[in-house]
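Input: structures, listed below.
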Structure I
Amino acid sequence: MGILDLINEPNDIKKIPEEDYRELAKEIRRFLIKKVSNTGGHLASNLGTVELTMALHLFLDFPEDKLIFDVGHQSYTHKLLTGRKNGFDNLRQFGGMSGFPNRKESPCDAFNTGHASTSISVADGIVKARDLKGEKYKVVAVIGDGALSGGMAFEALNNAGRLKSNMIIVLNDNKMSISENVGGMAAYLGKLRTNQKYTGLKMNIEEKLKTVPYMGEKMVKRIKTSKESIKSLFVPGMLFENMGITYIGPIDGHNIPLMLDAFEAAAQSKNPVLVHVITKKGKGYAPAEKDPASYHGVEPFYCSTGEKKTAKSSKTYTDIFSETIVGIGESNANIVAITAAMADGTGLKEWSERFPNRFFDVGIAEEHAVTFAAGMASAGIHPVVAVYSTFLQRSFDQLVHDVALNFLPVTICVDRAGIVGCDGETHQGIFDLSYLSEIPGFAVMAPKNAKEFADMIVFACNYNGPSAIRYPRAKAYYGCETENPIVLGKAEVLRKGEKAAVIAVGKMVKVMDGVLDELEEEGLKLTFVNARFINPIDFEMIDRLCETHDIIITAEENVKRGGFGEAVAEYILEKGRNIKYLNISLPDSFLPHGIPRDIRDSIGFNPETIKNKIKKSIDEC
């Protein structure tokens with residue numbers, strides 16, 4: 001029986017003797033490696049925060065006290081220590097345990113999180129609510145050094161200092177988020193980490209002064225509160241303390257007693273305190289320590305070697321983007337590429353190596369990425385911003401105010417669009433067609449296959465206005481090949497039929513091609529159209545289809561509200577067309593985590609269900 005077997009309920013860790021903490025940490029790491037190797041998930045970040053999470057659980061009482069994780073992908077140890085050990089067998093699977101904090105799952109999860117730079121803002125709000133209600137529980141926000149580069153984190157830090165109430169901000173500093181950290185904050189933290197001259201001198205002087213009879217403690221207190229304190233001589237900027245936040249650190253994030261002492265000291269303050277801990281991402285598993293970026297989010301793998309169980313068999317849309325944009329860059333020096341700390345994930349790694357002077361990683365700051373692009377575009381450069389759909393949501397105002405209003409040639413490449421699967425509600429890219437297509441002047445495209453995707457990238461890089469291309473996290477499709485050039489706002493007919501016309505958006509072309517093949521075998525030959533553009537829509541095509549068909553069917557992997565189908569339906573209604581209409585789209589709800597196939601089955605968005613809906617609609621005409 002292991003030590004981990006003794007932990008089955010929240011706060012059980014407090015029954016474990018201190019001499020067993022190191023062994024418990026080893027058991028937790030072995031458990032996580034074994035379970036994640038079977039289900040996939042976020043590994044390196046969780047291995048790096050085992051001792052930190054243990055120390056927080058020894059310090060806090062759950063669920064009374066509130067622990068808010070930034071991003072939340074590093075919450076696996078927290079889930080283990082709050083009695084969810086059995087949930088790891090179906091981690092991130094449909095109907096199973098989420099890979100992120102989830103309030104529906106446990107009262108010990110104070111807040112649902114999945115995006116970066118949010119935890120301090122949430123903690124500010126909880127602290128103020130606590131104080132207004134006269135309650136006394138502790139509030140801790142854990143934020144990584146990468147997430148601290150986000151503008152929202154600075155807004156929250158500024159507000160925290162003004163609240164003048166105790167909260168603890170744990171800065172988990174592992175020198176990297178997903179990709180290597182960049183920018184001024186990374187440099188600032190680097191100076192703090194290496195400033196042993198300051199930390200050693202400070203501790204030495206304080207200990208010696210405390211030995212002075214009667215006056216020692218008072219002298220230490222006066223030095224600590226002085227504006228000309230020892231710290232100001234050695235720490236550049238004193239960023240946190242100048243915001244009204246007491247700074248403690250840096251300290252070893254794998255030393256539990258040391259962290260506990262820091263947390264207890266921080267809890268005595270009447271003001272916010274930032275505890276800066278240094279951790280090693282991937283700690284305890286050699287492959288993850290060597291290459292933490294590759295083990296940030298992993299598919300199932302073999303524990304002994306770290307190799308993936310499923311070999312990569314074909315190119316993805318991200319691969320097509322990478323190849324195409326590099327090819328364009330070879331001949332067009334006016335193209336630059338921008339990422340928000342996701343060079344690997346978005347396919348810009350090769351670009352960064354080939355064209356380092358035209359590659360810009362702005363850190364976890366999607367809002368800044370878009371406006372930064374707008375600034376360059378206004379001065380004659382054509383930026384390509386590669387970003388995941390779920391993270392682009394954060395930049396809506398910048399897309400409207402800074403890019404579209406100025407009608408600037410900025411291309412947004414929207415990766416991971418549609419149902420992405422196991423990361424769940426916070427990561428599904430199911431809203432982008434709605435919020436992008438409502439922006440005036442924004443050309444919004446979705447490719448049916450690999451070749452069309454490459455053609456759209458070329459089109460966008462030559463287009464003298466704002467554009468966006470949305471594409472899925474999937475293997476590239478090579479069917480439905482045509483030679484029709486990309487023309488702004490024009491759809492294309494893939495096959496001609498009668499009675500009913502299907503207009504598919506992006507990846508739904510592949511799905512609907514299979515559905516229409518089956519219907520044709522059953523004697524129903526339908527017209528098939530590839531939308532290509534979601535904005536502007538090819539309404540001339542819609543007019544022609546209305547004149548020759550009894551029903552128009554649209555298909556898209558986006559929520560119904562504000563999507564392509566609703567725009568088509570509204571147009572038909574406004575024109576007074578006497579034609580039936582069927583909208584095949586996702587429900588207006590947050591979709592759970594799980595394998596995409598299971599999610600589609602659960603909401604009736606699979607080929608068989610779609611085929612039956614079409615047959616029923618045709619029969620009712």
Structure II
Amino acid sequence: MQKENIQQIKTCDMKRYLPSWAKVVKIKNGVPIYNLNIFENIMSWNQENLDIAALDYYGYRITYGELPDKVNEYVCGFKSVGISSSSVVTLCLPVSIENMLSLLALCCIGAISNNVNFLFLKSNLDLYTHQKGSDTLIILDAYLPFVIDDIEKSHIKNIIVTSLNDYLPEWNKQIFQDMSKLPQRLRDVFDDSQKQTVCKEKIAKVRSVQFISMQQIIRLGKENLSPLERGPVDIERDISYSYTSGTTGLPKCIVYKEESANAFIEMHNGLDTKDFVGERVFQIIPLTHATGERVSGYLQMAKGKTLVPQPIYNKDTFGEDVARSRCNWIVAAPSFYLAGVAKGVIAPDALRHVTRPSSGGEPVTKSNVEMIDKWLAENGCKTRFAIGGGAAEDGSGTIFTYFMDEKTKTNETGYPLAPYIKAKIVDESGYEVKRGERGILHISSPAAADRYLNDTDATAARWYIGEDGFRWGVTGDIAIQNPDGSYNILGRASDSYIDRDGNRVYLFDIEYSLDINDPVIEWEITAHKLSNDTAVVAQVVLKKEYLHHKAHAIRYLCNKYSLDAVKIYDNFEISDVTGKRDFQRLKGDKEGYYTPMDDMQLARVSYLDGNRIIEEIITDCNL
């Protein structure tokens with residue numbers, strides 16, 4: 001059944017069956033928005049896809065026909081512990097069935113889902129729960145030990161606990177038993193039985209909080225089952241909170257209304273995105289991000305796709321995991337693909353299923369695209385790498401590569417979904433620049449966030465009503481419009497420094513100039529501020545063939561790109577917050593660099609307290 005649908009039904013040809021009470025209640029940027037909640041919107045597209053799996057978790061499948069009953073079990077279970085339309089429910093979960101079903105159930109109830117990254121929650125439980133009006137926390141059991149000591153000091157009343165094993169079929173119960181291949185930072189979270197034992201002891205002493213497993217919630221739901229409430233909703237209601245990544249300061253709470261995600265789905269109505277009903281989606285980006293929730297979640301479900309959740313996102317096994325999953329659509333950070341490049345060929349047909357290998361939100365050099373394309377082809381993928389962008393609060397899905405020329409595209413970010421999403425590039429005075437000139441990207445999208453919670457100043461700085469009557473968002477990204485009308489998002493405006501002559505220098509200009517023949521797989525250019533100057537350095541992951549020629553690589557890079565020094569990494573850490581390269585860690589790494597002294601010697605240097613410190617002189621052969 002599913003295989004036939006992949007062959008026969010393009011998503012742009014799907015038939016829609018709207019409820020009798022559904023009607024358009026708003027037009028936004030030309031997009032008709034119905035009085036539907038997200039779940040009703042998704043199901044309106046899937047009445048002919050009831051045998052297709054909506055979710056596939058290591059072999060446990062929930063079809064679109066079964067989905068309403070599963071969501072209703074969560075709805076009734078949540079209501080039985082007091083969750084209502086006035087509730088704010090905090091979700092701290094990995095990509096999982098529980099996360100997706102919880103989001104859909106809370107939407108049906110009309111509650112606000114407060115989607116918090118694990119690292120944020122453990123750093124300040126009160127800020128991300130009580131101060132957001134939330135007294136219910138849904139959390140993965142592996143995360144609970146990191147917040148248990150702050151539970152009683154919080155105002156949380158209910159804690160619903162999930163497990164990676166709950167939905168695993170019997171033949172796959174062992175899949176998470178061996179965590180030895182995970183990077184250490186992930187093992188510290190997922191493979192620590194002692195932490196779990198201590199946590200259980202602490203839970204037994206807590207009296208002010210009700211702890212309940214998600215499986216108990218489901219049982220309560222079945223015991224108190226009532227028909228799933230259907231009917232028109234107020235699309236102006238607040239429906240979700242999410243958070244900025246915190247890379248430019250303290251994370252801000254983003255408020256989305258019901259209409260936002262609906263608009264995102266409606267913009268794709270009838271759009272030929274060259275995909276088919278029943279294709280499998282590699283779901284790796286946390287649902288705390290708009291990309292994960294909307295681009296890789298809601299939108300794909302509205303297209304009759306099968307979501308394949310990956311709760312532990314480990315870039316070291318990314319290629320093998322994609323091959324095992326037999327997924328067609330992938331959205332993952334570029335660093336995941338580059339980790340695949342570093343590891344090399346899995347098998348000549350390992351990625352034969354992949355029809356849209358894509359990434360979003362992180363600019364990529366042409367040399368990286370060439371390396372990724374080569375890696376994909378060597379593993380049997382017949383489609384080239386695609387880069388999207390702008391899934392932030394100002395756009396929640398802005399620029400797409402659906403319509404790029406497959407033969408000629410390189411690292412273009414793509415086109416906005418005209419006519420609904422509008423883009424313009426302006427100078428620092430707000431005037432539009434000519435095509436081909438760089439400037440600051442502004443976006444008008446019907447799927448944008450409504451505001452920052454309780455922060456009118458930040459909201460006013462982010463959004464404005466233009467003379468054209470449209471609501472525009474200031475992305476903070478430097479971008480350029482290409483001759484063919486496509487856009488390149490080059491990097492953040494803040495990714496720069498002022499040189500001795502008072503000129504602004506963008507670090508991404510150096511990054512973009514990397515050549516495919518250079519000894520580097522991936523790199524980051526960082527500026528360390530000194531007392532009277534700026535040190536521009538490269539942080540690099542070398543190609544395998546240069547691992548025994550590090551001194552040569554350092555000299556080559558310093559000379560070619562006029563760099564002060566180079567630091568070599570085995571690989572770049574992935575941020576637990578964003579799922580991308582950990583830019584904050586790289587920016588703060590000021591030790592262990594090497595700079596050429598003469599033809600035979602290098603100096604190991606650090607950049608501490610505004611000073612360049614020579615720590616050691618070594619010969620090339622000793623590096």
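Taken together, the values in this text are just the output of simple stated rules run on the coordinates, not laboratory data. For clarity, every value in this text was computed on a predicted model and none was experimentally measured. Cβ atoms are built from the backbone, for glycine too; each structure is taken alone.
Figures for the structure shown
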item: Label whose coordinates, when helix-only ellipticity at 222 nm (-39500 (n - 2.57) for each DSSP H run of 4 or more, over all residues; to 500) is calculated, return -7000 (choices I, II); result: II
item: Value 26.5, calculated as Kirkwood radius over Cα pairs in Å, assigned to which of I, II; result: I
item: Winner on mean count of other Cβ atoms within 10 Å over residues 120-127 once structures I, II are ranked, highest first; result: I
item: Comparison of I, II by mean count of other Cβ atoms within 10 Å over residues 408-415 - largest value held by; result: I
